[in-house]
1. Can you tell which of I, II yields 1.06 when Rg/Rh (Cα atoms, Kirkwood Rh), for residues 50-89 alone is derived from it?
2. If Rg/Rh (Cα atoms, Kirkwood Rh) computes to 0.92, which of I, II did it come from?
3. Taking distance in nm of label points 7 Å out along Cα→Cβ at positions 178 and 194 as the quantity of interest, name the structure among I, II where it is greatest.
4. A value of 3.4 was derived for distance in nm of label points 7 Å out along Cα→Cβ at positions 130 and 258; which structure in I, II was it taken from?
5. Where is relative contact order in percent (Cα under 8 Å, 6 or more apart) largest, in which of I, II?
6. Determine which structure produced the value -23000 for helix-only ellipticity at 222 nm (-39500 (n - 2.57) for each DSSP H run of 4 or more, over all residues; to 500), calculated from the coordinates; the candidates are I, II.
Structure I
Amino acid sequence: MIWKIRDREIDLSRRALVMGIINTTPDSFSDGGSFLDPQAALAHGLAMVAEGAEILDIGGESTRPGAQGVSADEEIQRVLPVIQALRRESQVLISIDTSKAAVARAALDAGADIINDVTGLRGDADMLALAASSKAGVVIMHMQGEPRTMQVAPAYEDVVSEVGEFFRHSLAGAVASGIDPMCIALDPGIGFGKSPEHNRRLLAELSAFLNLGRPLLVGVSRKSFLGWLAGSMAMDARFWPGVALTSICRERGAKILRVHDVKPHMEALRMTEAIIGHV
């Protein structure tokens, strides 16, 4: 399992990666405002790298349920100083979490390596061409609806088969637009237009997507459905259930785990790989 990211080829056949989250936003659901200052974001990113993160995912627009959008200019002003500072200090892979081609282009020019698009490359008509020409790594995520309304009444006849069909259609469209399929990773979009039961089914049947032949990225860290499953909506009640799911998702085939707290998730990931024989 190779993931091409610009001039790198990342071998994910035996060892999965942890992607650390840096939200340079005032309104993200669990840490909004904590890393608006570029120096705070830089320090946080370098600390995550020291704990084992091999990718840092930087976002300048909250995609929590009900979130309001921001302009491309505002998003660029939030993320660019952080990307530039990280690139000066580290060779860690940098992902830009955006659905806007202008933001992705500015981030790639500043040293980012991966485009992580919650709209699955559907939100901006220029994103497909940018992804193809840049040879960046690309994360295609499934989302029903849009952040402002996605959790109002999510509905599926069969969430696993419908997400799988979305992946097949998106892969075909991306390849037809000139994107190297080896550059693509897939994210089922836990919490993005899904009920807690939809999320549970997707995680339980994650291996259903392995036949698509592309790395699976999963992000469950601190999300509200963890509280639903754990029986408590307190933020701290979501921590250990999220770490447990890193282990389960790895066993079911996930290759990139997107998290807020790198060290415990890294420890769970490496222990799981030791047990299942992938070290």
Structure II
Amino acid sequence: MSLIVLGGCADGEDRWNQAGMKIAARASAWRHEFDDPAQPDSSRMAAARGLLSLDPQFLAARYVQYPQLVRGTIEQAVVARDTTCLPLLVELFETRGGEERIEFEVDLIAFGAAAHPHLRELLKRQDRGLVVRAADALAKSGAEAATTDIAALLLHNDAWIRMGAAHALGQLRGKAATDALLTALSDSAYAVINAALVGLASQHADVACEPALVLLADSRPEVRKHAAHTLGQLGNPAARERLLRVSEQDPDDGVRFMASRALQALAATP
């Protein structure tokens, strides 16, 4: 009996090895076809589609040399909602920068929830630009479940990452995102505070009215301007008296102007 079992295991292992060899041979053939400039682009892109699941690293490495072929393959996959392209997309999103990164971000957003686990992993990277763009992509694709992950970035020692996290949270909805933004109002960097104020205004979070009123007395005019803007967007008439005083008495003309605009917004509020 034991010999039969062992034989069965050996047969199964042989079949598994043979299947692996076939897959490896197929991938090798597709790599050669993709690299062959004598082949028509349609054949090379067909090879690329096969490699999406078998060897995305190969395609990522060829992006610089053949950007149109790789880009075209990704675009076809996005239209078809073919999630096998996600490993390639994530790698290019991580390794490319500037406008190219933003293009790959748009593609990842198009996949919605399927891309969320990949983007959440990228929040742990050291590249500050990558972290901020990943948080932005999660927010734009409505990843409410990632609120905690993004909010954790508000504790980062890099103020630019904290600002990016606040900006992303402002695009999300729900009490957790609002609570995180309220906490960010006590940040030491005014850019983070301003991003949190803009986010709270975007959320129309009434609970932000009192903290924004307090920030109208902040020593930094940049913060006072954003606090006035937020109060105008929130539309709470309780802010009218304070805004009127600021519009007339604040020593900074930019703050006075923003307070006047906020008063106009309040007047237009039903």
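Read-outs throughout are calculated quantities, based only on the coordinates presented, and are distinct from any laboratory measurement. Being a predicted model, the structure only gives us computed values, none of them experimental. Cβ atoms are built from the backbone, for glycine too; each structure is taken alone.
1. I
2. It was calculated from structure I.
3. Greatest value across I, II: structure I.
4. II
5. Once relative contact order in percent (Cα under 8 Å, 6 or more apart) is tallied for I, II, the winner is I.
6. It was calculated from structure II.
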